[in-house]
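Presented below are the structures under discussion, each in the form of structure tokens.
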Structure I
């Protein structure tokens, strides 16, 4: 039986991945800050934080596959508390990679990134995802760690967290008899059901997907307004309010792949020290 650990396995996507891994014959360990509400009898639970390096090392000791789906996943939270996002997303990822480096049994890390990683939107959340991808790439080059990076689009489905957009719309409609949205609803998304996304996370374990990058998105482009109209009809809500105030800059309007490294100009220096003179200056210091 193959061993797999899911960091963030109590969460929205992570819990579904644990389900499919178990169904596929894996021995599953869940590592998260809180006990999973969806844990199965034949799954192991470790309560811990990815900022605890020693605990992370112990957790992956006998694992073949490491799913890294932990960290700060809420864009609003990341931009309100950037140091927290940096600590858990970037430093937490570094802890997991260092632990894998020490443990030669791990075959691959599967990392939950985001399409925001390649977007100019997303603020600190986007920055942390890009940084994590870069960390994984360098650890792979220098320490021969295999990886698969999954850039997720907009997820929806059962077990969603409170900041999930569709979850919020449905909850608002049922509880308040109205649905509210900041913006005009023209934003475009490619929603994918969390169960379909979780199945992909198992499928990528095939050897041909090693050291590859995948965008995990739904096939259909759909406006947020259309989503709201669909939900309102399903639950019988007639009151829909669009707040026309400016949408935060870190939310994208259309699925983004806009991030590019900024070009730098060359700075001219007058009376620059000649290289030979600079070397002589250092040699003379030693004599």
Structure II
């Protein structure tokens, strides 16, 4: 269903102030939505309204274990019918690692229809060998692999050098994107401070060493989304977007909100 965009009367008259937004299927400008428990009706409404602007849906935390089997399969099938990838959150995989069920977990995810897997160690410690094994097994099953760097617990903060090393390893082993930790709150995690602002020196150090196009920034807060779009353009990869905020984010991406329209206006006014 995704990609079948009907003619919009407004776009016959006006153009988006921020040009260059990529269309699906796309490799850049990815939007990942966090689903913390949408019912089937809510999910269908989301996909019908905003499916063209969603690339991944993450069933957050361990919520896949809390649905009935039938409902979970229906959610997966519905999401895929709109051309959207769907995967369980990384904490769920970490539980499988703790219980020595990693390979069974990945195979089960593939068998019931998930199209991707997140490999993270945001809460636990995971050896490089286990992480590499998870990436390899998922890829062998035809699943897309998103890995995540960063810790969820502030006291376990990872150095930027550690981020860089892990990102390069994950990409070399076949991850399609590496998620930069931001949590659901967007505060006091990864390279965000307690107010949800970027720690600038850490961000700059990271970007000097890593291709931004391979990063997916968890950015649930509008000020984070705005800064990333203004810094990297409408096709920056953004994640942990709440379902009700998908269209609002897309409006930011193309300059339909004052926050991203004003810089365009100022640029045009000064030229």
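Quick check for you: by relative contact order in percent (Cα under 8 Å, 6 or more apart), which of I, II is greatest? Could the numbers behind the result be given before it?
Numbers: I: 17; II: 20.
The maximum falls on structure II.
Could you tell me which structure in I, II was used to calculate Rg and Dmax of the Cα atoms in Å, for residues 8-159 alone as 17.3, 58?
II
Using the calculated result 1, 6, 13, 17, 19, 17, 13, 8, 4, 2, 1, 0, 0 for P(r) over Cα pairs in 5 Å bins from 0, in percent, pick out the matching structure from I, II.
On the way: I: 1, 5, 11, 14, 16, 14, 11, 8, 6, 5, 3, 2, 2, 1, 1, 0, 0, 0; II: 1, 6, 13, 17, 19, 17, 13, 8, 4, 2, 1, 0, 0.
Considering all the candidates, the number was obtained from II.
Throughout, read-outs are computed from the coordinates displayed, never taken from laboratory work. The structure presented is a predicted model; accordingly, all values stated were derived computationally and were not measured.
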